[in-house]
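Quick heads-up: structures coming right below.
Rule-based calculations on the coordinates, nothing more; no lab input. What you see is a predicted model, and the numbers here were worked out from it, not measured in a lab. Cβ atoms are built from the backbone, for glycine too; each structure is taken alone.
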Structure 1
Amino acid sequence: MMGGNNMVNKSKLGSMNLVDFFMLGFGSMVGVGWSVAVNGWFASGGGPLTTLIAFFIGTLLMIPIGFCYAELTPAMPVAGGAVAFAYKAFGTFPSFLSGWFIALAYITVLPWEAIYINDVLALMFPILKTGNPLYSIAGVPIYGKGLVIGIILSTMVIALNWVGSKVAAKVQTYLTGLLAITGGLIIIFALFKANPANLQPTYVNVGKGTHKSFFGGVVAIFAMAPFFLAGFDTIPQGVEEGGAKINYTNLGKVLVGCIIAAGGFYCLIILSTGMAMPWQEFVELKRPAIALMFPVLYGDGFIGSCMYWVALIAALAGLLTTWNGLYMASARLLLGMSRARLIPAFFSTIHPKYGTPKGANCFSAIATLIGPFIGMGVIDPLTIVGATAFVIGWFAVALCAIRLRKTDPHMKRPFKMPGGIKTAGIGALVSGAIILSTFIPGLPGFMGNLGVSIFFIWIVLGLLFYFGSSKYRNAVSEEERIASIFKLKK
């Protein structure tokens, strides 16, 4: 196929530096919802220890996958990331499948964030859940005031990304800094009240999940952990906007560093909150449980009240970082797929003033605006479907790294993963095993019938896009398509 050394980034945007990339990746990972979901993890896994072990193992096993991204991203610094990797490694249809599953992962996060932000705001401002509900989905009522606020916030995220990555990236950097500060305070003040006895009993099924053992609880959390450990793969989507001065060797290190930093952060949050109060009482707290935990620990005085608001700010900052980061990534992934002519040309139309992917932004905007309308009743299916889609994408990238090591050993690689093919092989085996566990009924990680339905509806939609764009795809030569995907100089 293509030669390995002739890929030149022509993007004139050049608006993101290494700090921005770290904040994009780290913020997208740790902002996914720990502040509102951690007690749900304890309930789903049967305790904090199962949750801690699942996230610790998950982080360790994510590192080989991170190394695959770290090698391929600097080698092919173009929008689309995995789409470009798979196109070079395997060709057209595998490239489409890889990109479409990752798109599903990103797209599921957009309404997820909108739903949870509405939930947090309703706690801060109870008036949002007053009056008669407009309707309910899966037994959860949808209120008019909350719906309006959700639409307004969704529109703000859409507008932020409409005007370009420079503004969105800087907002991401500031929000991630705020998240790190507030998250650090939460860990510290939770540890002040830590008592290892609160981790007992080590395992109890509290009625959420089908597992019957400590190991089963670990597997149940491990299956959904990718949804919360994802986000580092937003870096390849924005890498085209890094500019000519970016150090691509260091970019690979930043990518792996995001995984280690985020995994450590999650483990500290799980351990500190698990020891702060008896975990079976903690799981009974309403969302966001971490905010409500501090008045229980410290009373309604100064510290309890301050930490309550710190936790709420952390919840909002975290949700917004992931929402913004994954919105950026989803639009640029769809742009890359359309450049490859894998989906219709609409997705690669560019805004004449801002230079942003106008068509792809519209698609991501629709997914974002769906969130306020569907509410908390669909959170669990969205989580497991998103987790599975992320892992399929990682599996594809690991296979790409293996194949390109064999078929194009001389490709310019500013960052080379330690261990080479063996490291990529570990990533492929781990991600492949997780994928299987989510599709086999009876296993703790099974995504459920609704999740399977959502998954296959997405596949059908993708195939319609793929085959519907065949005329667009065949209108240019293979060489022209390669030049478009990889932004080659002509």
Structure 2
Amino acid sequence: MAAPHLGGTAIRTAPADVLVLGGGITGLTTALLLQREGRAVTLVTAGRIGDSVTTRSTVKLTYGHGTLYSAIESTRGLDAAAAYAQANVAGLQQVVDLVADLGIDCGLERGLPHVVYAEDDATVAHVEREAEVARRIGLPVTLGREAPLPFPVPAALSFADQAQFHPGRYLAGLAEAFVRAGGSVIEDVRAQAVDEDDDGCTVETTAGRLSAAHVVVATHYPFLDRGGHFARLKPSRSYGVAGVLPSGVPAGMTINAGSPTRSTRTAVLEGEDLLIVVGEGHEVGHVTDTDQRWARLQDWAREHFGVTDFRYHWSAEELTSLDRVPFTGYVMPGSQRVLTATGFAGWGMTNGTASAMLIRDLVLDRDNPWAATFDARRAATSLPGPEFVKQNAHVATTWLKGRVLGAPKGSPQDLLPGEAAVLEADGKQTAAYRDEEGALHAVSSVCTHLGCTVAWNEGEKSWDCPCHGSRFGSDGRVLHGPASRPLEPREL
């Protein structure tokens, strides 16, 4: 793929019909679909193509999403659950079609089951309830006790003919097709603000200003606050490990209905059969010893599958809307040019693709059957419910704790190699970390989004915001939004 590596240089490009911000599955699919419709599209990503949440997941192509159908039926009703199913069935098929049409070599496997199972009698009712709702909205599911697992389970809900693939290769294929179709890609440039008026949109970035008729914010977490989505999203971290799979374990994908989550799939990488296990989720910024999360996943894989040779580990951020349905569409009431997509609850392969299809239809002024259900403007118009009150009371308490109580006074110079702390140093709230080589890194401890105090993430060596999920490197650079500006450096 021919993509300019601009870094901090000035951007010189003609105005686009559509400017897509974000290089994950949602952004790339949106860009490609609109470029194929004759729109002039420019895609801007803060990192490199594929360096996103998309490549740090179990990468299941399935519309069997744990127990989400029954959850959506409870929060939004049966029609919303049906629309959610329709969107994700379409998203799965769109991926399959693009792989075939574009000849993408991404190891796509079809015909696999995805099984939602109860690990004990206490969660059988949850699986049975999910089966009931799935059948009522027309999904072809089977409820029994069979699962691609080396241990028996009391209940298993099977979604047949699902798929899995290699995410990095798929994204590379989309990017290459997008550029071949005439699209433009700008990497290593972060968008920081979007202005909209009757004539179009202007985007301020770390490398200059861009303009377009429409802007799509596909940055996983929208960095624009005016839609109010940050108040209706729950950010969490999840963890993954992969190890060599012993022979005799059937191929397939599973997820348990209880807690803690154990989501599995098999994969082939460089000729080796691997087992991928994802789970151990927690709210961002509320856990320090995150390396223990990987250890627990390895222990579980060792005990239940006999895996002893672990090759990889990673983590990812997940965003779940309070009503469990993604926010996709125009960013706020009155907006006719700025669109967004977020809140996929860990099911980004199909939700992200379905959201791209919806955004294409909105830009082209076409009807879409799940537009009303996914409508992103509901974040600003829907009445606050009990979960909204609970979530935002927690955020307010966290903000007050950090700003009113403050941090203990101390000197970053006292930190030993490998240690980190939030301190009041020389009258300033400071987040300090001394790396294993002895170098000291000190930045402001105040998140640049809305001012909460960040917390240290030991396993990933990052400063994480417990309020809305922003993450920063030990040097203050933005790793994950909604923050779009780095933590201020502290002079020591």
Structure 3
Amino acid sequence: MEGVGVLDFGSQYTQLIARRIRECKVYSQILPYNISPQEIVRRGIKALIFSGGPESVREGNVPLCNRKVFDLGIPILGICYGAQLMAKMLGGRVEKGEKREYGKTVIYLNKREGLFKGLAEKEIVWMSHSDCITALPHGFKRIAFTEHSPIAAMEDEKRRFYGLQFHPEVTHTPKGKRILKNFLRIAGCAPTWNMHSFIERTIKELRAKIGEEKVLCALSGGVDSSVLSVLLYRAIGRNLIAVFIDNGLLRKGEKKLVQERFKAYGIDIRVINAQNLFLEALKGVEDPERKRRIIGRLFIKVFTEEAKRLIELGERRIRFLAQGTLYPDVIESVSPFGGPSSTIKTHHNVGGLPKRLGFSLIEPLRELFKDEVRRLGRELGLPEEIIYRQPFPGPGLAVRILGEVSKRKLEILRLADWILLEEIKKAGLYHHLWQSFCILLPVRSVGIMGDKRTYERVVAIRAVESEDAMTAHWARLPYSLLERVSNRIINEVKGVNRVVYDISSKPPSTIEWE
């Protein structure tokens, strides 16, 4: 597919660059920095963006692109390290700056056309660099500077090469998106990437690939698997077999919600009750990573057994396994630097199943970021309560119970969590929060209820605001709301006599406790 290729040099903002381009309705894909020119041509890439990175081009053994990339005749935009790399490889000079530039900086423009069309003479941008371009390559001109960077932006207008010492992709650069749109206009990239065209193309491809065969899909009730299932059903109808595993670690009313919602779409869901199996396996287990591994292994085991059972019952036409892989997962295997997460959790990734069962894997969402999956869900007509559901961990409530998991602890946490979410929804705050949930702590506290001493459990409330879960701030919930939640939990949840509120941000704390 035509679009923009983002060469990844290890920046924490690489995915953000790709997302910003897609927000401009132009398809983008993240590529390894050492991709060959031939592969760039084969993919139909119309423009390249070099990401930033943690290295210094002044040192040896740093990531470099193929020199012949500059001979392809397509526009290139270098950002931070990418700009310094472009300068050095094309004959300019990069030196250690006399003063580092980090954070918001005033930039002065020598030119307000082309890349900087529509900008003022000076703008606020976000800097994050210690090296400076001190001599321009042949054919380049300076188009911006700052107090400490003599060359904050450069261009070779003839070859359509541009270099920026700042980061246009972050929100801290207010006119950054306009700069990116200007680059796309210069590159001749039309704004044709949208969910409607994605649906039409994907359904056509799925029908051609699957034919009259059947597809097995694990449905969790989360955003990704819900969108995946509805998209598949739109493409192949009754040839979709959706399997829902009730592992006993779900939220209150989860199974019923999933069954009712997808029945309305005509999707027949096979529900497997595996509660006892999971709870038995988790007995005595306190370490969170062990809990995750056990749950992931059992998920695969139960799913595999159900697939075999269906085949034995005569479903010989099951040839495909659908998986809700998203683009960040794909990046981990494509980029030498991986994505922002180091692993794909086992319980989310059933990619090992196809070979074991002789299935072919289909991943219709593998081109999309999370926000695009939500837009796709809206285009498919899914209700907002599914599209904008807050993230829920794959291992479920097991990693919100600190220590050993038991049926009684699950009952306590499930009800407390339901009360919290009910009150947050009543207050109209649910969609303003990235996540809000309860944690059952492995401690007890002394209290007084009905003139009697109690020694009961403690529930912690966690509510955070975030755009992408990479960073998060604890939410300043109204005291009146916290008071209502606390009173209800203590009065309605037997076994709890204290509620506390987590006021930690990420970093240094993670959003989930385990």
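Among the shown structures 1, 2, 3, from which was the value 1.8 of distance in nm of label points 7 Å out along Cα→Cβ at positions 91 and 267 calculated?
Matching structure: 2.
Once relative contact order in percent (Cα under 8 Å, 6 or more apart) is calculated for every structure in 1, 2, 3, which label goes with the largest value?
1
-23500 is what came out when helix-only ellipticity at 222 nm (-39500 (n - 2.57) for each DSSP H run of 4 or more, over all residues; to 500) was calculated for one structure; which of 1, 2, 3 is it?
It was calculated from structure 1.
Looking at distance in nm of label points 7 Å out along Cα→Cβ at positions 75 and 283, point out which structure of 1, 2, 3 has the largest value.
Structure 3 gives the largest value of distance in nm of label points 7 Å out along Cα→Cβ at positions 75 and 283 among 1, 2, 3.
Starting from the value 33, 30, 23: which structure in 1, 2, 3 was semi-axes √(5λ) of the Cα gyration tensor in Å calculated from?
2
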